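What follows is a set of structures for review.
Where a number appears in this text, it was derived from the coordinates with a stated rule and is not lab data. Only a predicted model underlies this, so the values are computations on that prediction, with no experimental measurement involved. Cβ atoms are built from the backbone, for glycine too; each structure is taken alone.
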Structure P
Amino acid sequence: MSTEASARPFKSVPYWWDDCSFAPLPVRPVVPRCDVAIVGGGYAGLSAAIELARVGRSVQLFDRLPIGQAASSRNGGMASGSIRPSRKQLIRRFGEARANGILMEGKAAREDLWTFLEEEKVECDFFLSGLFDGAINQHECDELSRYAELLQRFLGIEAYSVARADVSQYVGTDFYAGGFVRMDIGGLHPAKLLSGILRVAQATDAVMHENTAVLGTSAEVGGVRVATSRGEVFAKKMLVCTNAYTDGFDPWLRRRLVPVRSRIVATEPLGDGAMERLMPKRMMYGDTRQLSYYYRPSPDGSRILFGGRDGTTEGDPLAPTTHLRSELGRIFPELAGIGLTHSWFGQVAMNRDMVPRMFTVGDTVYATGFCGSGVVWARWLGKKAAFKLLGETEKARSAFDFDPGPKAVPFYRGRPWFIPIVYSLYEWRDTRAMRRKNENEKR
């Protein structure tokens, strides 16, 4: 690709917004009392509002941004429901019963999303494509092979390892030493998904207040008093689903969730035959590197969307975009220097457990900390939290529901000053893994 192409300007808003926009919601009065106040208008908050309103609860949902501006329309649209810790790590942290429950719940959550899309007729370009995960070296190939065996044996998921010689059947690169495939993961258009969930929520009696910040809350007898930028509300119960966009309204939660930027770039349309060479099976893609690179074809198959952790905490510098373009070219040399049409970021929320969480403090239920896999987990735990508020014990049952909440991050009060340090550590680990790969290839 030419230097001219790489110098072309690009949009700094999500590619998804090109064909999915959100009209302003009607401004409705803030009612002084309600059964449930929900903070956060993404997948989780809206999904909870649907369940609560459909059984007659009075619901008011508050979001300080316009609905559709935050992570639910900024992510990569990979419906994975993945869990970062391995099964061994989960067992060590939570015990075998909860570890197994977490893994089994992922399968249930994915299937529940597919059912929702069908029953509510949500058109969001969903395709059960499968996922290819690339390994950098032989050690990681062996790890992925064992994981594929676990998915097959324990969950009945179609999963299998891929030898180096067969990688080209799935992705057109020599970069990986091997990999594995699981067929229970798909791709979708995240903004269209949010639009569909919003449409369903608007058909209920739930009241949505966008551009309405929650300024603070206080526990009172019989409920929670919620101060907003448009007036006070007394709610019998409160549900918090703010995830990485948690601000100072809840300092306790803010110390437990670390917002991490995840950036995605969209290439210009590829030439004839390029997608057939580079992504012959049109799957979702990732690899085992610490910096969490992930990529996929656009729903129309015209271009590649390539993402990874940003490493910055302020402004919108050019360096992360340049880095992602470089990594895209490392995997697909023929795309080195390709022109980009979009580069944007959203925030994902990490916590010290590194698993999504649902927990309760007084009359407030939290569904949050989705650790970069909110397409599946946010909606699922929003529903589970609604059932918990309704007292429907069986429907609310979840391996992610346990108290107390995640531990606070030491020396952290809302500004993630340590992100560049962590990013550098992960980069060093990836460099070491690449060095091991190169040494193995020389033998």
Structure Q
Amino acid sequence: MSDLVSALRRVVPEMCLVSPSTPEYEQARLIYNRMHDIRPAALVRSLDPSVLHSATKTATSLGVPIAVRSGGHHIGGFSTVEDGLVLDFSPFRNVVFDPESGLVQVRPGARLGDLDTVLAAHGRCVPTGTVSDTGITGLTLGGGIGWLVAGYGLTCDHLHSAEVLLADGRVVEVSRQAHADLFTALRGGGVGAFGVVLKLCFHTVPLPRIKAGSVRYPLSDATRVLGALQKLLAEDTPETVTLAPVLDFRGSTPGLSVDVCCHSDDERDLDRIRTMLGGDWSDVYDRHYPQWQSILDRSFQPPMRGYWKSVHFDRLDIDPELLAEAIRGAPDNRCSILVEYYNVETLRAHAEGSAFPLRDSRMGVLFSARWPDPAHDDVHMHWARKWSMRIGGGAGAYSNYSQDTEHQVRSSFAPETLASFRALEAAYDPDRLFAKGHRAALGDSATVDRG
């Protein structure tokens, strides 16, 4: 550890280097998922490509592993490494909107809340995720599912270009016109950037009118409500309404909240859903977009120990009673089960030039467990694993919700996509300097059977 810090001091400005001897280290080393209580040898905070390249060369020469951190939010702990070097971009959160082009540029540490606040002031937005402290870079690389997904698609579908530092020190502009193969992977491939993202540029869309809220039902009504939703969506999945039912707790009492976001002046689909489900819809009203974007923060903040299991399905026939049984059996009241429904026509419309593997997905189910005490790790992890298996084999798993060892993430990809990842690795990062997370898990298993 001391060898790396000593060597870095020769090539990295003092103000850019965080080591175990600096006052900010204990806070700087932490990431969102406290299960990953990791102590890196050093963190480098800089946007200067020459500094970053010197730091990576130094680490490589000493055989020290490297991790890249943007927001540090991934549940798998990809943004840190024991006794390694962390390239930490979390302080760099600048967002700049150009009204003339409609493009917005973000630095790699920007969070969703940073982006939403800047763009809303101009009447624009980028469809992003659902927790305001999530890093925009990692979200984009894995796809990006949020409140506008029904009509606008994924975050990665709005990526215009990226500036990427490669392992050999080159900085390249990546877009449909330049390094298009790498751009395809950046648009939702979930295997990193085969380099280090220094900047992202997005197309923006006009900020739609948002009518949103939560409709609460007792758990005894969950089977009826979820069954009715599946029947309705199997017949006609709306483009104007995003639906995300959540089985969770209010105090010690489990129940079901149907979180709904209508992003259109046309409320016919919303009215149809309201009529079919019934219940008290007084919480569904016109909302300020950045405020609604942070509505799930209460379920995923503050940071603590966590474990997620994600399963996606290309059908809408999951037994709702199994989900109700799962939340009844949760080890504590911080556990939740999130169901996300998708309009496959919207997802498929953005498929060209994107490696996102789940564009035929009709729904995804996320089992989320959060707890503060390490002594309770096993029981929470067992709960999420058990119930993700009980609901049946899906069509894959969403990389942004998954650990690095999960077979379902790998099996989501078509063989030709896996082959393209191996070609990108050979072209851009042959020594696998930045092969952490799901890319590390692929490795030679890039030929894994889809079954």
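With respect to distance in nm of label points 7 Å out along Cα→Cβ at positions 42 and 402, the largest value across structures P, Q is given by Q.
Calculating relative contact order in percent (Cα under 8 Å, 6 or more apart) for structures P, Q picks out P as the one with the greatest value. Quick check on the output: -8000 is helix-only ellipticity at 222 nm (-39500 (n - 2.57) for each DSSP H run of 4 or more, over all residues; to 500), derived from one of P, Q. Which one produced it? Considering all the candidates, the number was obtained from Q. Structures P, Q were shown, and FRET efficiency 1/(1 + (r/R0)^6) of positions 202 and 314 (r between Cβ atoms, R0 = 25 Å, to 0.05) at 0.10 was computed from P.
Given that volume of the Cα convex hull per residue in Å³, for residues 242-385 alone, derived from a single structure, equals 129, which label among P, Q identifies that structure? Label of the source structure: P.
Which of P, Q yields 4.6 for distance in nm of label points 7 Å out along Cα→Cβ at positions 34 and 426, as computed? It traces back to Q.
1.9 is what came out when distance in nm of label points 7 Å out along Cα→Cβ at positions 98 and 250 was calculated for one structure; which of P, Q is it? It was calculated from structure P.
State the single structure among P, Q that was used to calculate log10 I(q)/I(0) by the Debye sum over Cα atoms at q = 0.22, 0.27 Å⁻¹, for residues 106-169 alone, giving -0.91, -1.28. Of the options listed, only Q reproduces it.
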